[in-house]
Every structure is written in C-alpha cells, then in structure tokens.
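FYI, it's all coordinate maths here, none of it is from the lab. The model shown is predicted, which means the values in this text are computed figures rather than measured ones. Cβ atoms are built from the backbone, for glycine too; each structure is taken alone.
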Structure I
Amino acid sequence: MSDGPSIAFLAAPTEVARSAQDKLAARYGAAPLDRAEVVVALGGDGMMLETQHRLLGRNLPVYGMNCGSVGFLMNDWREEGLVERLAQAQASILHPLRMKAFSGNGVASEALAINEVSLLRETRQAAKIRVSIDGKVRLAELICDGILISTPAGSTAYNLSAHGPIVPLGANLLPLTPISAFRPRRWRGALLPSEAEVVFEVLEQEKRPVSATADYTEVRDVRRVEVREDRGVALTMLFDPDHGLSERIIAEQFTV
C-alpha cells in the first residue's frame, strides 16, 4: 500500500474493469466510499457519468481510467504510479443541467444531466416543439425527431453525433442542437449563454408524443420541459496534465 490520499475504487460491471479494481485495491489499498478523499472510476464514459451521479452533492474529485470502449472523459489505464498521477492531476469543474419535465397530467419530474437533456419523438410522427429562451419564443414550431441541449463536457457526445458544435470548457456556452430537423430546414442550432433558461413546449402532444431524457433519466409523454445550468452543483473530474478535458475538447475539433 502506498502513501497518498484515501482512494475508493468503483468499477463498471465488466471483467476488465473488475480485474483492474482488484489490482489497484491490492496495490494502493481501498477506502470505503464515505471515507474517501478521491474516487477512481474504472470503465468507460458511462461509468464516469454513473459515478458522478452517485456522488452528487458531495463533490468528491473523480479520476477515471479507461477500461471500457469509449473513454473521452477517462485517463489512460496504468496500474503503476497512481498516487503520483493523482497528485499531479488537473481538476475540471463542471456544472450539470437541471431538467424539470411536466407530463401530460401536470406531474413534474426533475433530474440532473452531466451530458445533455434531449427530447425525442416516441412514435413514427415527427415531433412539433416550441422553443423559448429566457421567456422569449425563438422558434414557434420546430418539426423534428427531437432536440437537445448539452453541457460543454457533453458537447462531444450525443450533441456531436447530431452535428452540434463542440464547446470548450470555460466558454460559458451551451449548445442547442436539433435532431433531424424537417422545418425549418436551415436551422442548425444555437449557442446559448450558460445562464439561459430554455423551455421546450410540445405541440400536438397526444398525436405526437415526446419523451425527455436527462442523461439516463427518462420522462415519457412530456408537454413542457424547462432546462437551466445548475451552478449550485459542482462536479470535479481529474485529468493527467498532458491529457486535460479542455485539451481533448480542442483536439477533437481537429480530428479528421
């Protein structure tokens, strides 16, 4: 066991991640989660999101190591030198999006999203959605498969797949991106200030039902969804100095 911070290890339910957890715990010692000073998450980006959701309200720093298929939010896997890597790691502070979704019967559901909040059609019928920013209607009717708003950290996830822009950390911008927009055809989305409050209203709800999802919390048959960045919640991710999240976001924009 090496000197250093009290470390809790959390692993994805895969053989590779569990094996890595056993090796690291044997080498560095494993602290209970409620006594840890830092958490090492082993898996892919999904494991990082799951870990951050599990730690909401505690703001424990999380250092991820890639033992999965997608590891944009993770550092490279190495068994050696973990204490030194943690000591040298750079912190990125993220703020999640808070979604408040109202279903057809008026019941409200709240959830936090570290990546994005997305609205998607539930049937073969295209969705019709009205988009308002800070109380002003900006799109009276968007006909589409859906629409999403993402955090900067999430801008390289679903947002990028939907052809949305990559946003560097610290830019204080949130990408708003349509998903397969039919009308208006030429609208490709917008960059919003991080303090903006976005409201989505589902039109013709019974004929064109829509679901809303904050990361992996889904609400079906919504009629109204309110989204804003929650500055009262902070999430800390740790990255190796030569592989910080801001650098990855910039580098991703030059990947061909």
Structure II
Amino acid sequence: MRRLRHKKIVMTGGAGGIGKLVSAGLIKAGANLHVVDRSDGLPFDAHYLKGDLSTAEGIADIGASIAAVEPDILVNLAGVQYFGPFESQSEEHLRTNYMVNLVAPVLLTHAVLPGMRQRGHGHIVNIGSVFGSIGFAHFVTYSSAKAGLRAFSEALRRELEGSRVDVTYIAPRAVKTGLSNGQVMEFAKLTNMNMDKPEYTARQIVRAIGSRKKDVYIGFPESLFVRINALMPRMVDAAVAKNDRKAKTLFSS
C-alpha cells in the first residue's frame, strides 16, 4: 500500500491478538513501525516502546516518547474489555477500562498533535468498536469508553478541518481474540453473534489506515444497526432485549 510506505507509524497494543496481525500488515506495506505494548518484547521486527497505558504516569511517559518519534501516523489500538454485570466489575478494572480505552488515546493524541500540525501533515487513527455506537448490556464500561472515543474522533476531526491532519475512526464488530473470554464466546453462541476472524479484521484495519477515510465500520449487518440505533434507539432496545435476557443466564448462580 503506497500511502503507508516509509511512513513513521506509532501503534499502541501492537503485540496483542489483532495488534500483531495489524503490525505485520503495516510492516509488509513498508511502514517504519514503532509499537507500544506492555509485553516483554515483540515477535516481529519493529521499534519497541514498553509502556503501561493503565496509569496517568505510564501514559505521560509514553506520550513523551512517541512525541520524540515525530510520527506521521498514530494508531490507538490498545484495549481492554469487561463482560458482565456492571455492579460486579471491580473499581480497579473499571478505572483501567477507561484509562486504556479512552484516556490513553486522548492523551497520546494530545502529545503528538502539536508536532503533526507544525510539520503540516499527520493522521490520528482510533480503533473503536461497533459497541461504541450501540451500547450493549453487560459491556457497559467498554461500550461507553468506545462511545467516548468515537465522539472524540468526530469532534477532533471537525476541529482539525483544513490542517492537513486527518482523523480516522475504525469500528470492528466482535472478533475471535483473547479479548473475548470464555463467557463472551458462550454469549456469542447463545445469541448467534457474528464474530470475525482476527486475520480478516486486521486486513480491514490496515486498509482503512491507508485509505484515510473518516469512519470505517467493519461488518454487516452491524454497520446497518449502527445507523438504525442512531435514528431509532428504542427500536434497538426491543431488538436486543431477548439477547440481554440470555446473557443474564450466564451470571446467575
């Protein structure tokens, strides 16, 4: 993909289930890749920045490091997920969810944006979720964090109009990765939830980064449901109620 060749790209979560596949795709496209991850190394050849995006201190450290890289593209991909009743989620995990899924992308963007504007070009890519447009029961904190990321992307895009810094929001549907634990997979079977293979989702993400489109929703009919939910959310309430009741059976004891 010519648009990515020789581009300096910083990507968070680049060693995870989808991340390592997206990393491979970006490297194949000729990008100069810098990966931010909390793992102890990378299973592929790229610049590595170890960091913890669950704390304010960790985000600040990574922000300073990636600003020094002077990236052409920042890809905020790192994410965590909780599936279960909201009141059963620990306060620690609740804070981690919002720090990693929302606060980190916002602050890292804040760190690199001045340099992009000064250089006269740049691209912010935020990896959200269909759950950020359709709030799912038992994914309350994940859905709300991704909704915040979607709104941030939209507002920032409008603010940067004419600056030559683009903002892309990419929303995959459910993916079969380690982020989807045993209960999520059981819920998917109960409700016939569509789940994509990570290889497919990674290819779509790489393609979307190269296209520099404003919004990319991966998966049908979920992309259609996003539009319906925006216009008639109470209709979607009724449509998903049956699945919500099925989900509750997973947590009853």
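The greatest value of distance in nm of label points 7 Å out along Cα→Cβ at positions 148 and 236 among structures I, II is that of I. One of I, II was used to compute helix-only ellipticity at 222 nm (-39500 (n - 2.57) for each DSSP H run of 4 or more, over all residues; to 500), and the result was -4500. Which label is that? Only structure I yields this read-out. A value of 3.0 was derived for distance in nm of label points 7 Å out along Cα→Cβ at positions 28 and 124; which structure in I, II was it taken from? Answer for the origin of the read-out: II. Here FRET efficiency 1/(1 + (r/R0)^6) of positions 76 and 228 (r between Cβ atoms, R0 = 25 Å, to 0.05) was calculated and came to 0.40; which of the structures I, II was it taken from? Corresponding structure: II.
Structures I, II were shown, and FRET efficiency 1/(1 + (r/R0)^6) of positions 116 and 140 (r between Cβ atoms, R0 = 25 Å, to 0.05) at 0.15 was computed from II. Each of I, II could give distance in nm of label points 7 Å out along Cα→Cβ at positions 4 and 220, but the derived value 2.4 comes from II. Which structure, out of I, II, was Kirkwood radius over Cα pairs in Å calculated from, if the result is 19.2? It traces back to I.
Which structure, out of I, II, was mean count of other Cβ atoms within 10 Å over residues 12-19 calculated from, if the result is 24.4? Present the calculation step by step, with values, prior to reporting the outcome.
Details: I: 15.1; II: 24.4.
Structure of origin is II.
One of I, II was used to calculate FRET efficiency 1/(1 + (r/R0)^6) of positions 108 and 156 (r between Cβ atoms, R0 = 35 Å, to 0.05), giving 0.70; which? The value was obtained from structure I. Looking at relative contact order in percent (Cα under 8 Å, 6 or more apart) over structures I, II, structure I comes out largest.
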